[in-house]
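Listed below are the structures to be examined.
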Structure I
Amino acid sequence: MGIEDNTTEVPTNFRMGNASPNPFNPQTTFTLDLPNSGNLQISLFDSRGSLVETVFNGMKEAATHRFIIERSGLSSGVYFVQAIFGNQQLVQKILLLK
């Protein structure tokens, strides 16, 4: 789920912080630095590349945002968090262990 916090500093680059904890059970947290306002899409994919869920899709202000992914109903395994902001894309591998 996309719970987020904003900081007051405006980042200079689009960047995804490392998920923590990773491996996780049942939740992990990561940050996204957005250097300007715009449309952000965050998706969770399984190891086969199938969409598990869209975590967030909408406008965000320029800031550092914190997101929490909590998925107790998923099977153990490798998942990928994809963030798309404008024409930029970041992907991070996360591991769910039960």
Structure II
Amino acid sequence: MNIQECTEAIRAKVGDNSGLNAVLKFDCGDDGKIVIDGASTPNTVDNVDRETDCTVAITLENLNALLTGQLNPVTGFMSGKFKVSGDMSVAMKLQRVV
């Protein structure tokens, strides 16, 4: 999936309630960014780069693996397939999002 397809997949999974209560960004470098605003009502998912509570630096390939269930968020973090900066408690809620 490309960045737009990933954005739509996350938007469909998040729906109106992500349980994040924060703003999370998937930063896929040159491939783009996906920002989930779980602090707003209703939640929004877009590709507008902005300050967030937590940023997950991840390749588009690994984001696809997360979204398709081929990569467990905990395993991905522990194996270094993505890096988290900012509020770690937000990152711990990744399983609700992907």
Structure III
Amino acid sequence: MIRDETCRFAGCNRPAARAEMDHTHDWQADGTTRYDNLASLCAPDHRLKTQTNWTVTQSPGGGLHWTAPSGLHYRSDPAIPFEPPGDVVDPPPF
């Protein structure tokens, strides 16, 4: 994903071009396949997220908020924050 450039796991810098797309809110738990629920994770970190007690949430713009099993929190921001345009409202005439 162009937005990410690197794996989005806390502290990882492997190239996103070799990463897997991960559903932040798991697909099998009714997570949607949308820009605001996807992030690039390298294979080892994807397994870590799936098979351990690490948790993650995604905020608007693509920021990931990781919580380690120890309770420590980490933030991973995308290289290019992305939000598609919402409804375009015409400005009032001047």
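For this structure, a couple of remarks:
- If helix-only ellipticity at 222 nm (-39500 (n - 2.57) for each DSSP H run of 4 or more, over all residues; to 500) is computed and equals 0, the structure in I, II, III: I
- Computed 29 for relative contact order in percent (Cα under 8 Å, 6 or more apart) - originating structure among I, II, III: II
The numbers here are math on the coordinates, done by the rules we state, and not lab data. A quick note: this is a predicted structure, and the numbers were derived from the prediction, not measured.
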